[in-house]
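Chemist: Take a look at the structures below.
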Structure I
Amino acid sequence: MGNVILTGFMGCGKTSVGLKLSYRLRRTVIDTDREIEREEKRTISDIFAADGESYFRDRETVCLRKLIESAGNQIISVGGGLPLREENRRLLHELGQVFYLRATGETIYARLKGDTTRPLLQGEDPQSKIETLLRERDPFYREAADVVIEVDGKSFEEILSEIEEKVTEA
């Protein structure tokens, strides 16, 4: 079996699902955001503030290339903006089977309201910003995905079972 890759908007559950799935499938989990923070020795918020979004997106592409060379049979959770680049969508397919954890704007807002660590949600009317970003990003997430998993109203158990069922088909 190859890598299982989790994509989707911030707050859709990639990190939590990735951790739980790693126990179920007995695989290690890698989070691209954490990898970048470790390599850069600073937080994503600090990277955005000091060097901007474009620099961070370049780091995501470099991270994917490294994972293609080194990762096998792992769970990989990627940052919410990573699939926006065409090159990254292609690299994701090279890396493994891609699952898009799809949530509605209402669900994401309920999970993220009050979270000050998300650079793209700072400012006025974060709920409207979530809705706009979701509309813009959904086609890219779909293009990157081999499988779309609707997560709204589902328990972790239901989501994990759905992923597990699809992984074994691959």
Structure II
Amino acid sequence: MEEKSYKEFLQHITTFVFDVDGVLTDGTVTVTTNGDLLRKMNIKDGFALKTAVDKGYNVCIISGGSNEGVRKRLRGLGITDIHLGVQHKTDTLEEYFDIYQIKPENVLYMGDDIPDLYVMQQVGLPTCPQDAAPEIKAISKYISHRKGGKGCVRDVIEQVLRVQAKWNNNLDARVD
């Protein structure tokens, strides 16, 4: 049986689920003198997340990390389903599916490392950044050309929205 192209799944995506470290960030942290862990997030990823929320897509964050600065940033983008400090991502994903009556085949998940392995096997379109762990690349139906924290989230959201004719379809076309 021939493997389907990831592009065949894009039309059916209603839900985006993302890991944080290594996906929304480049996976590095700066440790301050008082022990705070600082992360950098890509503005273009943020724009795409906000656009997906504004267009009515389900957007969920599931991360093992528990940085409250991350929660504040994501809430500012309109994301309400933010699960930080999660040890068993599959349990959280199953609860999320139950609450919102989401079908796994309508879900795109992007992860980058071993803690994402089992949860990625529960969705229709498992994806990863270009610099993901080899085990994650092996199970991904799409590997972004972008690295974690460097626009990989924008890449997958934009592809889905373009296929569904929802990317920038209401922008003012004036040139100032």
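Bear in mind that the values in this text are calculations on the coordinates, not laboratory data. Model, not experiment: these values are computed from the prediction. Cβ atoms are built from the backbone, for glycine too; each structure is taken alone.
Chemist: Quick one: FRET efficiency 1/(1 + (r/R0)^6) of positions 12 and 36 (r between Cβ atoms, R0 = 30 Å, to 0.05) came out at 0.95 when computed from one of I, II, so which one is it? Don't jump to the answer; show the numbers that get you there.
Modeler: Working: I: 0.95; II: 0.15.
Label of the originating structure: I.
Chemist: Given 23, 14, 10 as the derived value for semi-axes √(5λ) of the Cα gyration tensor in Å, for residues 4-75 alone, which of the supplied structures I, II does it correspond to? Could you put the intermediate results ahead of the total?
Modeler: Working: I: 23, 14, 10; II: 28, 13, 10.
The correct label is I.
Chemist: Figure out for me which of the structures I, II the number 33 belongs to, where relative contact order in percent (Cα under 8 Å, 6 or more apart) was derived from the coordinates.
Modeler: This figure was derived from I.
Chemist: Starting from the value -9000: which structure in I, II was helix-only ellipticity at 222 nm (-39500 (n - 2.57) for each DSSP H run of 4 or more, over all residues; to 500) calculated from?
Modeler: II
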